[in-house]
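Some structures are shown below for you to check.
All of the numbers you see were taken from the coordinates with simple rules; none came from a lab. Just so it is clear, the structure is predicted and the values come from calculations on it, not from any experiment. Cβ atoms are built from the backbone, for glycine too; each structure is taken alone.
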Structure I
Amino acid sequence: MAKQRGLTGFRRENGAVGVRNHVAILPVDDLSNAAAECVAAHVPGTLALPHAFGRLQFGEDLELTFRTLIGIGTNPNVASVVVIGIEPNWTQRVVEGIAKSGKQVQGFSIEGFGDLKVVEQASRVAQRYLQAASEIQREPVDRSEILITTKDGESDTTTGLGSCRATAYLIDRWVDEGGTVVFGETSELTGGEHLIAERCVDDAVRSRFQEFYDGYIDMIESTGANLLGSQPTQGNIAGGLSTIEEKALGNIVKTGSKPVVGALGPAEAPSRQGLHFMDTSSAAAECVTLMAAGGGVVNLFPTGQGNVIGNPVQPVVKITANPKTAESMHDHIDVDCSPLLTAGQSLDEAGEGLIDLVERTINGRVTAAEALGHREFTLTKLYRSA
């Protein structure tokens, strides 16, 4: 076992620990994207988070949008937030939700003022926030304070055999040392969902997990659609995963062996330490965004055929055990554990190598996705707008 590296992070007003220090410019709706991006252009170093939705949504679909936006604003990797919306009421709801975390946040609505005036006012606030954030210092933190999430993508046969096993090694170690980890991809548990149910710590967690899983499958089956090509994807099939059951086993492998202590709704933050399931889509950008909204500060992303996903708030660590991908897409890969399958590397060696890279990422190392500018940020939409 490698010597544990000292970790540092940014401690927020509510005690949560982040590994990045963003000043976010957060639009409430698609109509406010232009103003948010304009503010970020005026104040380089701030982070605009444009997205496609936020208008004429209702019911649980609207609640999920609010939960996601507020969750992103309260993510520990965010130091402060400027919120911009077309209407004042929904803008203020997001501002008030973020303010409960104790961090600096101010909102601006465009109706009655127009983009130019709002951009000027919001840019002045963003400048002050950025200067204040620049003085926040890293401090020593414990592994137990770092919320890790995990999702895989463009999986193939090497994923379940290699990169997911290395990820599981880290997850088991992280949980053993008091840390918290979140996994999801509800549809990609199909055929192995009973394995997760058996690991739930009690009947309450098991019942909520089963409710999430059954509801997702019922929704899919109610359409009468054939998912082949979507689940598994064309890339999965090319990589040798011909059924959703084969794909699910790799997804489950990466969760490790620890008990599942919580079943979370999408964008819901865990309230206790340990391993949690989150009810999410298997689409990469949607899933990672929901996990970031739940408080995740580093995402582990095993990939086989090669996935380029990043996230603007939560750094994504890309892991592969496919030697071809490690060579042909090396600029996207943070951890090459293909020697686990090709050169006699032990699982301990592969897992310790991943832990080392994740610790460096926590301490400030820029991931491949960050370096290449991948900032995929996608809200999950449950149904049609009004």
Structure II
Amino acid sequence: MRISGDWLDNPGTQAVLGMLTGAGHHALAVGGCVRNSLLGVPVTDVDIATSALPETVSNLAENAGLRAVPTGIAHGTVTIVAHGEGFEVTTFRHDEESFGRHARVSFGASLEQDAARRDFTMNALYAQADGTIVDPLGGLPDLHARRLRFVGDPDARIREDYLRILRFFRFHAQYGDPQQGLDPDALAACAEHSAMLETLSAERITAELKKLLAAEDPAPAVASMAQTGVLLHVLPGAQPQALPLLVHLEEGKPGSFIRRLAVLTESVESLRLSKAEARDFGKVRDAFSSMDSPAALGWKLGQRLATDALLGRAALLETPPAPDWARQVMRGAQADFPLKPADLMPMLMGPSLGLALSRAQTHWLAHDLVPGKAELLALLGLA
């Protein structure tokens, strides 16, 4: 079986593979690029596995006029820059001893040994420079069936890196068949080790959760996380019930991370969000409990966050938004409040000016942004 694609044919990929195979070493594309190509999903980066030792890879690159960067030399990884692109080239290896995320590795392993240390069977697929697939662990049937399985013993794979628990649910959301359900042995291992997620950094958990919630429909995977106790350890207090309805209301359009996160939980203290993300999350959560109209939310929050607030509130209340909600949000986002401070001066100054503007604004928002300048001045007794 062969695959093809721009990622495989591009000069950078071929230059790195050719540099290694031309010197008598094995070199194959591996992992996500092969998996995605077989699934017809865009390929974002190309990783290469080789029998050549890291020092040899670096020397060959230098002789070929390519730049070698020792980005993970202790684990056998050298980044080769070819034709303006970076390619992670990693020597075949196997674990001698594992310490959670870290391991002491040995080089000189066979392709089969290299494949055996990977996380999931669908990620243990290789491709030669001409696109010929090499499948040392029988991962192709799993990939074609959209069946996510750990390589070998799930318990052993998870002990090597507890983040693989979250990766299991994320990969299922992205590539699995929700009709098949999740592998029971993998679920049991995830449940058994779920408490160990609390030993991981907030940065790693947040990054994985973002990828999970970016899936077209993460709801089945998140529901399984709740059932196994995994969700409790990454988002304490999270409730997944509203997520399926939110995904339905999104109508196949990409769902924002903040929106989906906001319907899952009231608190993000366990995560590491940027200041902007934390601010947006707070605004959306506050809007869930408000009675503001779509237009008022559009004016207060802008189109993006108002959309998050409207769809999230509808999912939590199990009530669809008004048919023209999107148009109303846009109307609000483009609206200008009719009064300016200069309109009230010199009749009002100082604190009284601020109070008057606040009163007029509250009236304007409560009446769907309809009252004009004259009506608002009359309300304040200044007409």
Name the one structure among I, II that mean count of other Cβ atoms within 10 Å over residues 13-20 of 21.9 was derived from.
II
On FRET efficiency 1/(1 + (r/R0)^6) of positions 85 and 349 (r between Cβ atoms, R0 = 41 Å, to 0.05), which of the structures labelled I, II is highest?
I
One of I, II was used to compute helix-only ellipticity at 222 nm (-39500 (n - 2.57) for each DSSP H run of 4 or more, over all residues; to 500), and the result was -12000. Which label is that?
I
Given a value of 22 for relative contact order in percent (Cα under 8 Å, 6 or more apart), calculated from one of I, II, which structure does it belong to?
I
Given that log10 I(q)/I(0) by the Debye sum over Cα atoms at q = 0.11, 0.12 Å⁻¹, derived from a single structure, equals -0.76, -0.90, which label among I, II identifies that structure?
I
